[in-house]
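Dropping the structures in below, format is structure tokens.
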Structure P
């Protein structure tokens, strides 16, 4: 199985609701790091799982949508706490729709919200 991964970082804001999480209930920023991993068992005619430039372009476009914004204001988070668990799923689903490579069998997004905490969501085809 081959794996290709690309990382980006960005800052976005959010606040949690529905419980007493202290400062997390107030609007605050996180310096997120997203790592997109793509897996597949076959390479294309060029020896690529996926062209890294395509991965970078799609990841950059998605990060731009969220950079310096408040996650709670996005329709994808309606009724949901913008936890790193939910955010990693949303990002993974969006990227799996944007990157159309027939030899990809799995997409995984690992999302760090600081130096010690991350969540990952994985989709298989």
Structure Q
């Protein structure tokens, strides 16, 4: 089973500059955690994302693409990065998320990935 663990960092709940970089100690701790995932053979891929102030959105409400530069108003939960893992169960995915060296105001959302067979009937 594949799961995406989505990091919603508390630091992105307030405006940060487009050139924001995380604390080096936090990066080191996260690197150690990522290595644990890799060593256990469950990590498929991972990435960290720049802040919303460096983002751009393409919307289609008018039927034509409209491009809007960040930051965006009313951003309360912003994806800051993700891990794609392959584990045997939802419980195992939760256990890996519990081990993350997250800050007190961070949240990790865990979502199972649809597989092609999920749509065959």
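Quick notes
- Value 15.6, calculated as mean count of other Cβ atoms within 10 Å over residues 53-60, assigned to which of P, Q: P
- Source structure (of P, Q) for relative contact order in percent (Cα under 8 Å, 6 or more apart), computed value 48: Q
- Largest in distance in nm of label points 7 Å out along Cα→Cβ at positions 45 and 85 among the labelled structures P, Q is structure P.
- Which entry (P, Q) yields the derived value 0.55 for FRET efficiency 1/(1 + (r/R0)^6) of positions 21 and 37 (r between Cβ atoms, R0 = 30 Å, to 0.05): P
Any read-out appearing in this document is the output of simple, stated calculations on the displayed coordinates, not a laboratory observation. Since the structure is predicted, the reported quantities are computational estimates derived from the model, not experimental observations. Cβ atoms are built from the backbone, for glycine too; each structure is taken alone.
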